[in-house]
Structure formats: structure tokens, C-alpha cells
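Below: a set of structures, written as C-alpha cells.
Read the figures in this text as sums done on the coordinates, not as results from a lab. Not measured: the values here are computed from a predicted model. Cβ atoms are built from the backbone, for glycine too; each structure is taken alone.
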Structure 1
Amino acid sequence: MERYPEIDALRGFALVCMAVYHLAYDLVIFGVAGLAFWEGFWWWFPRCIAAAFVTLAGLSMALRKARTGAGLRPFLARGLRLAAVAAGISAVTYLALGPGTFVFFGVIHLIAFATLVSYPLADRPAAAAALGAAVLAGGLALGSRRFPGPALAWLGLRPEGYHPADYLPVLPWYAWFLFGIAVAALLYPRGRRRFEPSRVFLEAPPVRALAWLGRRSLAFYLVHLPVLYGVVWGIARAAGR
């Protein structure tokens, strides 16, 4: 099945933005740069990236089902593979960051969950959009509330005393996956483009490079984090930080 390069390019662009944010984050934690991560641009930037990433995942699931008519099995297999990767991320970050900061439900965990449970909605955009609105409203209602214990942290009941490095609970973040299903129906009805992108645009070297990166999103995600951390650690040591 031929891929739509514009979707891969958008995913690649989101990955580049993610790498920029993680580089900035590492520079701050090593004392090389001073940025305000809890307000303004640097607060919104990672959240917009995460929303784009999750939306594209939902869109891609809907497109695959529409274009191939695939049954549940391939989506179940992909969801389980992502869940295994997510478990590995949790284990590694627990050892590296400790119990109060490790990633117990980050972006990969969320996409694994969404892939496993969203098959019945993948070709029902109206239902997906309605459920997405409810999920988003539920997450916003929880707001800054904190709850004792981490048992339901994955759902969105944020536990006291935990500050994970990456945290995208079901409420409200699953909403963006569901919105991606709805967007797929608007832009790619029955899996076909509603508008044909310019070939000149798609063949432009930057777009092709982003599309190449977007086709390798999981590998890039797993590799860029330790690489950036190591590079910034080296810079900080050289600078005496």
C-alpha cells in the first residue's frame, strides 16, 4: 500500500520539533541554558507537539483500516508491540530517573492504549469525535487536581508527589487520537485524498527528508533521547557545569 508522503512529512516535522524541545530541556537541567518551561511558549510548545503526534497516530489508524479493510489482528499486534516498547521505556527511566520522575504513561504508552482500544471507532468518525470531546472535557475538568496513589494515574487522576518526565494520561490526551480519526474522514474520505497535494511540494528536498524521518518515527524517538542527553552532558562537563 502506497503511503501518503504528506502525512509522513507532518510526522517528521513533529519529530524535529520534539527533538528541539528535548534539546532545550536537557540544556536547562544541566544548567547550560535558562528557560521558563512552566509558562508561555515553552509550556505550550511540547503540548502542541504531543497533540500533533497523537492526532497523526489516530489519523493513520483510520486510514489504514479504510484503505486495506484490515481486521483487528494487525492493529492488536501493533498495539502490543508498542506496549512492549512502552514497558521498556518505563523500566529504563525508572532506573535512570527514579520512582518519582520515571515515565509511567507517556506518549508511547498512550498510543499503544489507543491502538488497542480504538478499532471499533476507526471507521466511525462522528462517534470518535463525540467521544473525543467527552474525553477532553473530562481531562480539563480534572485540571490541576491531585489524587493519592498512582493506581489510576494512567487514566488521568494525577498522583501527588509524582513529576514524570513524560506524562500523557488517557484523560484528556486520548481525545487527540479520536480527533485524528475524525480528521481522516474529513481529509481522506474512504481512505482517498480529498485534495491532491502539489507534486512540486512533495518532491521538495526538505519535505522528502521529513517524510523519510516520519516513516521511522519510533526508531527516531527511542534513539534521539539518549543521544541528546549524552551530547548535552558532554557540553555541560566541558563547561564545568
Structure 2
Amino acid sequence: MSPAPRLTIAFDNYPGRDGCRCLWGFAAWIEIQGRNILFDTGSNGRVLLKNLAVLGLAPQRLDLLVLSHPHWDHMGGVDSILELNPGLTLAVHEGFSKHLIADLPGLCGDLIVLGAEPRRLAPGIYSGGMLDSEPPEQALLIDSQGVTAVISGCAHPGMARVVERASAFLGKPLDWAIGGFHLMNAVTPQIEETIEALQALGVLAVIPTHCTGDLAKVAFRRAYGARCLEGGAGQQWDLADIPTP
């Protein structure tokens, strides 16, 4: 039996492990069923590669790179990864620039251009499908070894909408909601509405980071207690280990 999915935050604007540098942006490394997947690449390739080296994660081992949306702080390290691993599979969606999409086949191995429908990308890994927002965005879904999770780059469509789509596609509630929740400019009622929606959807644990905002992080800690974990560059978790409430 394969180990439970393991998540490492490789790039974040919050501190985590000593030796990992923080800049604005987000990237997550997922080890699942013998495969290595990178979701987003942060804003700076040199910093991403340095953090990966500190964490003992070699870009040459990557099987799949998935980009959530075409903002600089999520795709700034793409070239650095592809230079070291030009044969990996790259998954983007139709909301990326048509010129970028046209150039990518010469820079990576297989290229997957996703539409609005969720789609399996690898065993236990799915795209949530492109959701309309500004800009359009896709989340990464995990359903493996009894663990379910959604990882969001920024949740521009709204985290509750992202989770609702993921849960409907997988046909079950999610254990985890992870990543940027895009509440950094939100007021308290909007934050509380998001928290209540995630709880109503059955989300057991959260790792709100990147663009979630400090006010919202405090509110999530208050609502989820021990099941709200701190993000930060270099933090790592086995996702089967859901904290006791």
C-alpha cells in the first residue's frame, strides 16, 4: 500500500522552516502514489530552487507541474523548473495566454490544456477544472489512501466555491482545504461567511496561507482550533495525520 499523500509548501510569503526564504507567492510539492507533483512555482525561480534544495526535493524528480492561474507570483519559477526537467508534464488551463500555451510544447514534455470540467491528471490527483474569476483559476484535488484535499493557489473564485466544486466532483466531503484563500482584503463578515461555508461543506482541517491575510488566519485559528495549521515556506505534513480537535 502506498504511503499517505505528503505535502510540502515550497514557496510562501510566510516563514516556515529555517533556511527557506520567503517571498510573495505560493508553491506546493505533493508526493502521492509514487509520483511527485508541483502545484505553482512562486514568484522567483532562484528562491524556489534554493528552498527545494534545503528541503531535499530535486526538480528532476518531478512528474507533473500544475499551474493554478496566470499571475506572476504563481508562475515566476516555471522557467527554472523546466530548465532542469524539460520532460515533465505541464498542466495549464484555457485561461492562460494563448501565446504562452502556443510556446509551451517546445519547453516541456506533455502539455495538458484544461477546460472547465474537472479531470484526472494522475493517480489520486485531479484538476478541479477552470472556474470563472479574474483571472480564471483551477485548484488541485487529492483523493488517495483515504485522504481528500483541495489545494488552492489564490482562490480568486472564492474558497467556498472551490471546495464545493471539488467535493461535488469527488462525491465526498474534503478533509483539507489548503493554500491561498484570497481574504487579505476581506472584512470580518466576509471572512466569517467563508469559514461557515467551509464548515458546512464538511472541511475538517485547514492550512490557510499566502494571500489569506492575517485577519482571516486569526479567524480560522479561532474557528478550527488545532485543525488550523500554520503555512510557511518549508512546512511539511502527512495529510493522513489530521489533528485531534
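To test your reading of the models, identify which of 1, 2 gives -7500 for helix-only ellipticity at 222 nm (-39500 (n - 2.57) for each DSSP H run of 4 or more, over all residues; to 500) when calculated.
Only one of 1, 2 returns -7500 for helix-only ellipticity at 222 nm (-39500 (n - 2.57) for each DSSP H run of 4 or more, over all residues; to 500), namely 2.
Can you tell which of 1, 2 yields 25, 19, 18 when semi-axes √(5λ) of the Cα gyration tensor in Å is derived from it?
2
State the single structure among 1, 2 that was used to calculate relative contact order in percent (Cα under 8 Å, 6 or more apart), giving 33.
Going label by label, the one that fits is 1.
Comparing FRET efficiency 1/(1 + (r/R0)^6) of positions 31 and 183 (r between Cβ atoms, R0 = 25 Å, to 0.05) across structures 1, 2, which is largest?
When FRET efficiency 1/(1 + (r/R0)^6) of positions 31 and 183 (r between Cβ atoms, R0 = 25 Å, to 0.05) is computed for each of 1, 2, structure 2 gives the biggest number.
A value of 3.2 was derived for distance in nm of label points 7 Å out along Cα→Cβ at positions 23 and 223; which structure in 1, 2 was it taken from?
2
With distance in nm of label points 7 Å out along Cα→Cβ at positions 143 and 191 derived from the coordinates and found to be 4.5, which of 1, 2 does the value describe?
1
Please state which of the structures 1, 2 yields 1.9 when distance in nm of label points 7 Å out along Cα→Cβ at positions 119 and 151 is computed from it.
So the calculation was done on 2.
For distance in nm of label points 7 Å out along Cα→Cβ at positions 167 and 199, which of the structures 1, 2 scores highest? Can you show the working numbers first?
Values: 1: 5.1; 2: 1.3.
Structure 1 gives the largest value of distance in nm of label points 7 Å out along Cα→Cβ at positions 167 and 199 among 1, 2.
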